[in-house]
Structure P
Amino acid sequence: MPSACYQCVTRCPIVGYVENGKLEKISPQYNSIRTEGTLWAKAQAGVNHVYDPDRILYPLRRVGKRGEGKWKRISWDEALDEIAARLKKLRDEGTPEKFMFHYGRMKSSTSKMVKSVFLATYGTGTIGNHTAICEGSKWVAQELTWGGHYDNWDFDNTQFILNFGSNVYEAHTNHNPVAHRLTRAVVERNLRMVTFDVRLSNTAAKSWEWVPIKPGTDIAVILAMCNVIMSEDIIPIEGRNFLRFCRVTKDVNASTDEKIAALKEHLKDYTPKWAEGISGVPAQKIVEIARELAIKHPAAIISYRGAVTHAYGVETERALMMLSSITGNVDAPGGRLKAVGPHWKYPKGPKEKPKARKLGVLDGFPGQVAFPNHHVSQLTFELIRDGSYGRPEVYMWMKYQPVYSNGDCKANEEILKDESILPFTVAVSPFYDESSHLADIILP
């Protein structure tokens, strides 16, 4: 049976082998051009999830106090009727926003059917996610530079790899298709890869060169590299050509020379010596790698959580986009590419849908975040507890662990326990974890 793995967001194509009604094995989809017939061990071990002895098989209703661990098995009809009655009451009262749906990893048709059809038809916009603790800073930076997200890299055609904070050999958004292509490039073409990381990760260990760096200071090194390339006038021709398409000054009609002059002025204070004092990376090392990047074309410049999940993560990714741009490595063969995704037809639900209403608990406290493009859902419980921005009467989560995933786990637990704050909660989970332990109904 062809399917797609859901052990991570990569969603690799798989084939399940069923014998006598039981899933016996999961293997790669050998004809896949994306994964080239490869599949990592975690995906192949997915059989164990299906037959895990601790998997919840039936809906459960809490019968004791929240967190007391007392449950009663109920039918699907009983569970769905109770939830539907509560949702209908909110909708009939004109307050659909008091139904909050909070999800973690929800992709492809699941996302379309739940968000685009069910929640949109119901009328609630109080929909939380997990992106702010995942890739929010990287996405916002890319939206501010090339208008969207994600990025990917053409390792098959690159001549040099510069990596800031990504353990790409072990974990990445598109891990399986990316990691084996990177391995092939490094082994078969003897490709040089330089990795900046605070620790000697497996990726750093397998790189040609590992450059230790202080946590959260990648932006200083990146800006200093831009400074070297601009101040030494070693901008490659590919970079000059790409600058024609970049907005660098307020004047949309500025010439390439005017853009280069503006960049030089902007970067003049970000010297390698300045960056050394912040990052701990020797100034001469920054100069050497910047010069190498300028002459090796095309180059793939990688970044991920080690670089972007810090206080200046958005600016770090923006700086990296600038470095990629001035070296002509944006959306070019062998460089940093805007990723593509599939499109498919799916049921859209009613043509006429209500205008969504939402509580003000999704984007952090007023003035706290400049661009909450993907919400600030790790602070949702703080806003709910505050009470000034509304509170959901029905809180449902799916593929998410609100207690354990966000900071201040004890406070999250206390809020979920408090029925005066969250009157009714539903966990959509096949397992009994720290969060479903505190639900009123568990839907497996």
Structure Q
Amino acid sequence: MSEVDILVLGAGPAGMAAATEARARGFSVLVLDENARPGGQVHRAVEARTVKDGQDRDGAKLAAAFRASGADYRPDATLWAVEPGGKVFWSEGGAARSISAKRLILCAGATERPVPIPGWTLPGVMTVGAAQIALKTAGMVPEGKAWIAGQGPLLWLYANQVVARGGTVQGVIDLSPPGGLARAAWHLPNALRAPEYLVKGLAWQQRIRNAGIPIRRATRLVAEGDGRLERIVIDGWSRPADLLLLHDGVVPNTQVTRAIPGCAHEWDAGQRCWRPTLDEWGNTTVEGVLVAGDSGGIGGAKVAALAGRLAAMEAARALGRLTVDQRNAEAGRTRLEWKRQRAPRRFLDALFPPLPEAAIEDSTIICRCEEVTAGRLRGAVALGCLGANQTKAFTRAGMGPCQGRICGPAVHGVIAAARGVDPAGVDPFRTRFPTKPLTLGELAALAS
């Protein structure tokens, strides 16, 4: 097969919904997914585990419809380049492959925002998202002296999941900036259009209290140990620790969109991150390339699935299967529900603003791959570096195996704070294809 109508990147909520909608309209659809099974992070391994709540039910329903859609699903496939005109390159089974697509719907999801604290590179310190993957795929829960620290809905969700599975947590360390309720109060009336999110969040916190797990507010957290984590220091109070799980929200995964020439991005001041510039249907500034789900702006699983459907309808319009009026009419209810589900977003953004990069200590490592500290980044700014790419040349921050995927938001924030300017005026890391490592052997397969 040398051409496909619609290529979907990612099989999370947005990707599964987009592929299912597109197949229902008679298009040929190819889905590339780095994971072994559909579901993405939020519905990871949903086909292989017992359904426990409404989120699991939503995921199981999406996965079943996706499996039945007839889309050409390629698990364990890594997209690494997109050429002008819609030619896509990916690696699968040790070989590189390519295909031309009339429309691309990119549903790459989100990545966790780093939480650079002193000692966060020690073995025994990891992210809440990584721990949740272990829970969903292998049923692993924390044992021993485990602590959860940071802020945001995922932190409280994971703590509840651990308690439900019989895991142990010594305490939850709330690092959220003070004054959250006062900041968020302005957005409460709109958030109440989808009150189920607020009710769920309050219930999560109450269950943690009912389980007898201490919740402690703090402003400074340090991880310490000789060769691995042995203790944490909470505002000067030292406690033994075997495991520390950190979380400070998520940001859109823009590695692919940033590498596509002409694909514009904009600064989201509420979520303090970059995201692709999109119209109301998910179109980027590049003809034929659409983005749906959290990779276009953080909204959650339900918003992502609805955005995937809308993007597929727009692709159907662009490919002549629907007129503008037909698209608008058929998408009406979906768009209304998409807006309702997004209603609490500004409330949550104000309640849990990202932790300030200006507070990161000079000795704290920011780029784990190259062991670049916040102090070295600030030193580069003092020498005249204005953005992440100049700073990379001076310090090697972002040059490691992850190519800035992990440290990028923190590097950008530290530079903006050191310069004393609006982060929107600081260039983030520039990405280029191939966006993922590949071997010469994989490339050689393209010749055949």
Structure R
Amino acid sequence: MPHLLAIDDDLRFLTSLRNLVSRLGYTMTIENNPHLLEDHLRKQETDCVLLDVKMPGRSGIDVLRSVKSGWPAVPVIMISGESTITIALDCIKQGAFDFIEKPIDPDRLLIALRNATESKSLNVNQTTFLTEIKKEYEILGTSHAIVSLHDFIGTVAPTDARVLIYGETGTGKELIARSIHLNSKRVNKPFIKLNCASIPSELLESELFGFRKGSFTGASRDQRGKFLLADQGTLFLDEIGDMSMDLQAKLLRVLEEGEVDLIGDPTPRKINVRVIAATNQDLPQRIRNHQFREDLYHRLHVVSTTAPALRDRPEDIGFLANTFIRKFCDQYNKPILTLADSAIHEMAAYSWPGNVRELKNLMERLVIFTKTSIVSDKEVKSAMGLPQSEKEHHPSDSVLKSTRDDSEKQQIVATLEYHHWAIGETADALGINRTTLFKKMKRYAITKP
């Protein structure tokens, strides 16, 4: 049964009001001292507050502000015997859910209470849902790099600034984008993502901007593009560096004008979208190579951050591995596995070309195939697809980039050889996609003997 709190300096009115709402199916606490409102809210869960506008010693507007500041999910219905449009509008502007005049119409009150308590329930459910979502997309780790990343997100999320995220494959660029969205004022609006590298260039325009029925062969119906789907929310453009130059020019116009042109529709649509882009490429170098527009780069690069590579935060590997182990043991209904110290040491010595995604995939394989309760270093190497005799280099923050590259090249070659140069199996073992593997093979001049 919903519980109400009524504050009014007229005790007779409060008693009458309590009798009325009890017949409507509600319980009510009454209080004629407005200074005690906060005490009541701390002591008892309240679904709605009914509040007189004018009271001696403390105005109803002041009490309303206190409720919305400390208990924002609790709806407040303002009541007044001297109502004017100005007073009603002021209450609504300050956050009141509704405004009712005295003498109170029981039917009007019942409708207001139903709407208010349903709103409270929806707000509580939404808060619970958002808490679960934030936990699902939590960025894990205690290293300095992750602490700094959390600080960055906390600073930029409340703004509408565009963000450019750099990082290798598997470092969690989408996770960063989602975290920014979930901590922004757009949290209750859509988060739409689009991988610019996964869709052929000739189809990417229609995916981004949408089209009208009959605008081209095969357009059998209207389709809203990602920008329209993300209106009032956030659009995450992954692998932005792979976008064609022609499409970059059209994207630039959308960012400059704040409107989108559907294919086949002469009327532009106004949009309000926060754009977060990500890439694993060197965009300044692509600009010098005439592969990326400098003006678009500056539009996207309002603020930027880099998703740290897993090899650059080895102190997080043990924590991450155990977190994933627990998750997959629960998912597959298996007893919790324990990682031996030697297993964690083996993982800390690895260069992780697939980063956190590769580590997560490894933990899933271990949970599926490990028969004992303790995971050894040998089982880790076997699940990683490395020969048992392979000795990995131990990277640290002071290792030169060339040394890291050598280590990564060795891991790729060893994994290719273990999987008999099967590209798909090797990519899966490394936790990267085939395109990324081909790029790394080209970068390191790796060819099948």
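Readers should treat all values here as calculations from the given coordinates under stated rules, not as data from a laboratory. Remember, predicted model here, so these are calculated numbers, not experimental data. Cβ atoms are built from the backbone, for glycine too; each structure is taken alone.
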| query | Quick one: Rg and Dmax of the Cα atoms in Å came out at 29.1, 94 when computed from one of P, Q, R, so which one is it? | reply | R
| query | Comparing structures P, Q, R by distance in nm of label points 7 Å out along Cα→Cβ at positions 300 and 332, which one has the largest value? | reply | R
